[in-house]
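Nothing in this text is a laboratory measurement; each read-out follows from the coordinates by a stated rule. Just so we're clear, the structure is a prediction, and the values are computed from it rather than from any experiment. Cβ atoms are built from the backbone, for glycine too; each structure is taken alone.
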Structure I
C-alpha cells in the first residue's frame, strides 16, 4: 500500500461525509460518541490517578490545541480525535473522570478510556488504571446524568443512536502477559487470547444490555513492531518481534469469529471490527510511501523505549518535527500517523454511521 491507498481511503471518507451530512441535515453525523479502552484513546482519565501511566506533561500535547498536554499519549490528536472532527462534533468527548465532564458537555458523549487498561481487569489493577468493567460502570452513571440533563426520551435516543468505540487488548499482552511469569506459566498466548475474548464477549453483551447498538472494536496492532517491543524483546536485531505479531494475528482472527457470534446472538447489534493491524503495519513497513521518514524510533527521547513518564521534557534527543515519525513515543503513533489511521478506521466503520 502507498499513496494511492491513502488517497483512496481519504476519498472514501470525504464521500461518506458529504452523503451523511446531506442526509442528516446538520454538521453532526451521530448524536454522541462513547469511547472505552486504553492509552491509545485515553484523553486524560489517568491524570488524577496514582499511576505512572499518564501523559499530562510536556512534551506530550506539544502539537495539540494551545500546545497543552491533556493526558493524550501523543504529540497532538489521537485517531479518535480526527474521527470526532470528521463526524462534525464541535468538541471532543470529555474524559469522564475530569471535573469538566458534566452538564451539557455529556450530550455529545464521553471518554472512559484509561491508559494501561485491558480486557482483563487484572491488567488495569497492576497499574492503578481504570478496568474496563469499571469503565462500564462509569457509563451507567453517565446514562443517569443524561436522563437528568435531557430527559428520558432524548437520553434514550442518544444512547441507541450513538457510536461506541472500544480499543483494548494491547496492554493485556505487552504490559501483562509478556512480562508476567505467573501468566506465562499457566497460559500459552493462544489460551490467553481465549481468556481475553471471553472478557470481550461479556463486555459487549453488557454494553448491548445498556442500549448500545452501534459498536466499533479495533483489532490488536502489530505489537511486535512497536519501537519499545523491538528494543526490549529483540535487542540484537532491528526487526519486528515475529511472535508478538503472530499473537496479534491469531487474536484478531478469534476476535472476528467471536464478534460474528455476538452479532447472531444479540438483536439489533451493529458490531464492526475495525482493522488497525494492517494499516499500521503498512505505515511501519513503507513509511516513505506515506510521507514519513522514521518508523523504527519514536520522536520522544531516543525513541526506543520512552513512554509515559519516561517521555518527559528532559528526554534527550526528542525530534523537532514529529510529522516525519510514525511513532510519537516507544508505543504510541504520532498525530500524523493517527490521521492516516483515522481515515482507514472511518472507511472500515462506514456502516456505523449510516
Structure II
C-alpha cells in the first residue's frame, strides 16, 4: 500500500500488472538483475579549462571527448555550483514531493508550473517490466525564470533558477568543446538550445516493496544533446558498458554528464548515447535533478561527418517517432529508426 498521501497510487493504477506477476511467474524474471560491479565514472576537473596553460586546457578537452566516446558518461568537479545551492535544492525538492498527491497533480495551480509538468509511473505500460516506479516534475526553464522573477517567487523557484543558470552555461561549454574536438566550431547549440526549449526534471524514486521486479526508470537513452545530473548518495543509476550493466558510484562533489541521442547523430556515432536505467530501493527513497540540453522542435539534426550513418531529421520528427514507439511497443527505439540504409548490389 502507499506509504503516505504524497505517494502516487501505483498499486491502484497498475493493479492489473501486479496481478499478472501473481498469475504468471515468468514475468518476474523479466529484469536483468545480475550482480554488477560498482564503478566510478571518468572524473574531470573542469576548473582546468580556466587555466592559462593551453596544454592543460587541451588535455581537459580531450578527456571530455574521450569519455564521451568510450563511456557516453563522465562526471565533473569544480563545476561552479556551490554545495550550499545543491543542499538547498535537495531540501526544496524534498518539500515539493512531500505535498499531497492530489496537489501535485494540479501543478499549474499550486506551483506555477505549466500544466502537464507532473508525471508519474508509465501510462503506456502493458507489463511490469515497462513500469517506472518514480514521479517527476518536468519544468521548462522559462517556467523557472518566470517564477524566480515574479512577485510569487519562493525558495524553490529561486534555488532552481540558481542551479539552472549555472548548468545551462556548463552544458553549452561542454557541447562547444565536443563540437570543437570533432573539428567543428558550431553555433548549433547557442542558436537552438534556449530557455524555452531546455528543461529541468526533478525526480523522486519512492521505496518499492518489490524492488527486484520493478525499475525506478526503465532502460533508455536520452533524447537530447546533453544531460547534466545531480543525484543524492542513495545510488541506483546504472549504465551499459561493454554489454554489461554497471552501477554508478555516487560522488557528492560531482555532476554526472551523459551524451544524448542528438549528439550521437550529429557526431555520426563518435559520441555515444548510452542506455541507462534507475533501479528501485525497497527501503530508501532517491532524489535527483536533471538538466536537458534540447533544441527547438524545428532544429534539423544532420551529421557533421560524411558519409552519414543517420538520415537528417528534425527534433520534432524524432520526438514524435519516440512517442509513437512508446505508445505502440511500450518502449523507445530511438536512433535505430533513423539509420540511413544504402542499397547494395
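One of I, II was used to calculate Kirkwood radius over Cα pairs in Å, giving 21.1; which? Mind dumping the intermediate values first?
Values: I: 20.3; II: 21.1.
Derived from the structure labelled II.
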**Complete:** helix-only ellipticity at 222 nm (-39500 (n - 2.57) for each DSSP H run of 4 or more, over all residues; to 500) gets -13500 when computed on, of labels I, II, structure I
**Message:** Ranked on distance in nm of label points 7 Å out along Cα→Cβ at positions 66 and 154, which label among I, II comes first with the largest value?
**Reply:** II
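Just checking, which of I, II has the largest value of distance in nm of label points 7 Å out along Cα→Cβ at positions 106 and 306? Don't jump to the answer; show the numbers that get you there.
Numbers: I: 3.8; II: 5.8.
Structure II gives the largest value of distance in nm of label points 7 Å out along Cα→Cβ at positions 106 and 306 among I, II.
Identify the structure, out of I, II, from whose coordinates FRET efficiency 1/(1 + (r/R0)^6) of positions 122 and 282 (r between Cβ atoms, R0 = 30 Å, to 0.05) was calculated to give 0.95. It would help to have the intermediate numbers written out before the result.
Numbers: I: 0.35; II: 0.95.
Traced to structure II.
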